[in-house]
1. For which of P, Q does distance in nm of label points 7 Å out along Cα→Cβ at positions 304 and 336, calculated from the coordinates, equal 1.2?
2. Starting from the value -4500: which structure in P, Q was helix-only ellipticity at 222 nm (-39500 (n - 2.57) for each DSSP H run of 4 or more, over all residues; to 500) calculated from?
3. If we compute distance in nm of label points 7 Å out along Cα→Cβ at positions 216 and 296 for structures P, Q, which one ends up with the highest value?
4. Here FRET efficiency 1/(1 + (r/R0)^6) of positions 80 and 176 (r between Cβ atoms, R0 = 25 Å, to 0.05) was calculated and came to 0.20; which of the structures P, Q was it taken from?
5. Comparing mean count of other Cβ atoms within 10 Å over residues 184-191 across structures P, Q, which is largest?
6. With Cα Rg over 2.2 N^0.38 Å computed per structure, which member of P, Q shows the largest figure?
Structure P
């Protein structure tokens, strides 16, 4: 049963005492500070820590303008702080003491919660990988030979990770039109979304050290929602032989709230059955599959509900593979799950799949059709998970408006 709260109505919002995600907010009268979502409010975590008897070490961490110092402090500090938050917020008798530190969510600005160190994205939904393979290799095996042996990924661009609400401008790039003898430099005509979950690293690792699958929760603090925007036509011309580059790097959007792994214990589940024996470094005795419900909307129409529980590779396996060669982790590293897709047509996590590369356009509630995104479109990804108290907790949302391209020629010309 969900605990009562010092904040009235919190249980109905998805931001209950069982959730307590962290973010960074600002008000018109102050700079950026760490906040914790509770009900329709944001708790000023640093101010509350100073006034409500949190230890000096954690108080200092929560008084920073970004989550990075708190993330780097590790599981001990995370656990102590969550216990303190639960204590002060679970007792309705604390309402008078808590009230001065609450700000309505609709009255504050929400910012990128942490400074992103590195960004890596994976390709871990078998349904998504098979759909993409069938679209582009209809006469061949939809899965590449390596796919069932290791989590496939690419290294993205940390500097273009932006918080929900930041508009995304249509990118330009080299595009090889069908039948053309040479590529042109044009705005993307196949701008797409990818419904994903992001994993936020708190504790780093040494260069040359491989992180074990079982050490996942010692390094990863929590999750956010993630949209790995993709320009499919730019990507199609550039990705052979080295993979995605400018078709991905123009923007990656994340939700403002980072939900701690501690809030997701009830969401843990077994991943799908493996199709081949895994190498020892990828074997997971305590699997980190997550039963998350996701939703993709375009201009107010829900077009897909991808189920995260079906992801073939877990976040723990992705982290182990990411560091298997000795690559080090840093506080603030972000890695994406890869596009989340299920077996049904209504569970596909990208427009590429939903429209089958334009062959089967979607019809929205206003009567318009979409194969890929148009200028002025508004895209939203939402998510929920089972809470430890028996209800459901909100993962927040990540949304953006699509702006037109600045022009068909590079700005430096």
Structure Q
């Protein structure tokens, strides 16, 4: 059975949560050349593609390059595939040679330590999608939207997200220094972070202003369904009459959980999101029978750290219930990735589809725009003010 994830990119945390889009795991195979001999030169070639220029370049390198010891056949093949994939310009379509493929698989299993941030590629710049709650990165003051210009003093210009992950993650207790550029600051700032095993809460809630349940969903991981059910049961037994659903800095995760949480607020059979493929096929995901919280007036908080599954949830409730969204335009990660295994332990991650809201709005790159835009400034963070939450509370009281 294939697992679908709404995977953003890469996670620098002890367990990798899927972010943006979805992920499928398949075991299709393709033959790659032997280490120092070219085989299957014509195998699998598409019709009408003239590869003469490629082999001309290959042969010229073999004949004329000054340092023959550097002409490793396998590395040349991997480099050619990497160039092929990168020419598309999609940061989520990536070729992994064997070493990187193994490292990516370890990320999915969560077998490493980190600093508690999730990163992505925004306009070819390494960008913080969201800091994880109570992580070393959040405690140090790193925020969604920060640009990572250096890792341990080395420029990140041209670096892939996967390569950055490999540099930032590491053994618990060791340190890594990130140089951060922020729109509101003139100068770069270095953050020296100590890696740790990150424990991620999925859901928390508390009562505000007497009768408003402030319901926070931090991530759509394997625990979110159980934790959300527990919170929903508690809210339904409490004196809460209204709900503020807080999806800020939520990078996404499991698509099924986004559908499941939508089902608490909508009637059964309502479209949550539609998956559209390049061949024209579409697949709609609909709510299940539930509706436990659908009678509560609702306002949703989003910001630029809200991505993928959280964007799907916010978009569904906005389109289907006209729920007011407060905050900032979300990150805009709404694509589906598929992993295919290639020969010799390499693999290829390909974007195969995009997500759309029930009203047909593309999430990818656009994000979800708030109904009421409210920013949170540097001064707000420093003084622990939250004008976004304040505005949501103001609106919910009149519903």
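1. Here the read-out was taken from P.
2. The structure behind it is P.
3. P
4. On the way: P: 0.00; Q: 0.20.
Traced to structure Q.
5. P
6. Working: P: 0.99; Q: 1.07.
When Cα Rg over 2.2 N^0.38 Å is calculated for P, Q, structure Q comes out on top.
Quick note: the coordinates plus some simple rules give every number you see, no bench work behind them. No experiment lies behind these values; they were computed from the predicted model shown. Cβ atoms are built from the backbone, for glycine too; each structure is taken alone.
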